[in-house]
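Each structure below is given as structure tokens.
Quick note: the coordinates plus some simple rules give every number you see, no bench work behind them. Since the model is a prediction, treat every value here as computed from it, not as a measurement. Cβ atoms are built from the backbone, for glycine too; each structure is taken alone.
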Structure P
Amino acid sequence: MSVRILALVGSLRAGSHNRQLAEAAVKLAPAGAEVALYEGLAEIPFYNEDLDVEGGVPAAAAALREAAAGADALLLFTPEYNGTIPAVLKNAIDWLSRPFGAGAVSGKPVAVIGTAFGQYGGVWAQDEARKAVGIAGGKVIEDIKLSIPGSVTRFAETHPADDDEVAAQLTEVVTRLHGIVDAPAAV
């Protein structure tokens with residue numbers, strides 16, 4: 001069975017280390033797993049219930065929902081902005097949470113990982129993202145975690161895919177998420 005994992009990156013910066021981490025996940029996905037890096041979070045307007053009506057959902061939000069609906073699982077990559085989740089990722093979760101109880105993320109396995117400059121690798125942001133996506137209906141896989149500290153220095157001259165330790169950890173994350181989709185009773 002081929003498992004499609006949708007990767008959402010909470011940083012819009014072209015040189016984002018979390019984006020590089022997501023690119024590495026695409027490259028390192030094991031056989032039978034496809035990690036698809038979602039492009040377009042910057043085009044999605046802030047969630048507004050007035051816009052979220054039949055025939056009125058902005059095209060960018062509808063495209064995100066369609067991509068998530070077509071995925072078997074989600075893998076969120078988040079930096080830490082002022083100790084919490086970036087607005088772009090929170091906004092994506094908000095759009096995916098609707099309609100309430102039947103959003104595109106509802107019941108899907110979701111793992112949250114990332115890297116940040118600080119000594120804890122963005123754990124506060126990751127915890128906030130897990131909380132938000134869990135409330136949105138995602139089935140958060142709490143024991144899949146990866147927080148890589150010191151991103152600015154660690155990845156200054158090395159792409160995460162070329163860091164042997166990170167590549168091994170990332171491969172394990174994607175492999176475990178793939179396994180959960182293949183064996184849903186284990187969740």
Structure Q
Amino acid sequence: MGVKTHYFEEASPEHTREVLDIVEEFLKENSDIEHIVVATTEGNTGVQTTERFRDRRVIVVTHSTGFVAPNFNELAEEARQRIEANGGTILTTTHAFAGVARSFRKVLGTWTPTEMMAVAFRTFGQGTKVCAEIAMMAADAGLVPVDRDVVTIAGTGRGADTAWVVRPAYTSEFPSLKMRACLCKPLEF
């Protein structure tokens with residue numbers, strides 16, 4: 001697999017279309033990759049990805065319910081309907097690097113190894129951390145294989161500015177996760 005990595009000067013949701021272009025070019029040369037896992041908050045990035053890649057299995061990963069407020073999920077209903085109409089699968093679940101571990105930090109002010117791993121991944125950028133996380137979340141849900149590569153797309157805040165080729169792993173087998181190739185990411189984040 002030949003990979004050319006593109007670096008954006010800064011993190012920005014304005015890169016979303018170019019990220020999708022980069023992924024599309026990569027997949028032309030790597031047509032054996034069937035799955036794309038993309039992070040979305042309100043749904044715009046999920047909609048754009050499912051519209052662009054109707055020929056792939058697109059898993060759209062949302063924030064967990066309760067992420068910003070009790071009993072609330074940020075994914076807009078119209079976006080949900082469009083993603084599903086485009087053939088995308090929506091996954092809403094606990095974040096792999098958060099869950100119970102985050103509760104200890106929030107309630108007790110104590111950091112756990114899982115959250116420290118998230119901080120370590122963020123040294124490569126927020127999008128890189130999310131790409132690793134959503135690959136594991138999709139694997140845990142049985143939506144992607146753990147013996148084949150997938151493309152993951154994420155961003156810093158909103159939109160997309162990062163894409164990786166990842167060999168997913170279940171969260172219970174985290175050391176098996178392979179961040180195989182960076183397609184694009186911001187230099188400043």
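Where does the value 29 come from, among P, Q, when relative contact order in percent (Cα under 8 Å, 6 or more apart) is the thing being computed?
Numbers: P: 26; Q: 29.
Only one of P, Q returns 29 for relative contact order in percent (Cα under 8 Å, 6 or more apart), namely Q.
Can you tell which of P, Q yields 3.3 when distance in nm of label points 7 Å out along Cα→Cβ at positions 137 and 169 is derived from it?
The read-out was computed on structure P.
I have 16, 39, 36, 9, 0 for P(r) over Cα pairs in 10 Å bins from 0, in percent, for residues 65-144 alone, calculated from one of the structures P, Q. Which structure is it? Provide the component values of the computation, followed by the final result.
Details: P: 21, 53, 23, 3; Q: 16, 39, 36, 9, 0.
Only one of P, Q returns 16, 39, 36, 9, 0 for P(r) over Cα pairs in 10 Å bins from 0, in percent, for residues 65-144 alone, namely Q.
One of P, Q was used to compute distance in nm of label points 7 Å out along Cα→Cβ at positions 97 and 113, and the result was 2.5. Which label is that? Answer by label: P. Comparing mean count of other Cβ atoms within 10 Å over residues 153-160 across structures P, Q, the highest value is found for Q. Name the one structure among P, Q that distance in nm of label points 7 Å out along Cα→Cβ at positions 41 and 161 of 1.9 was derived from. Source structure: P.
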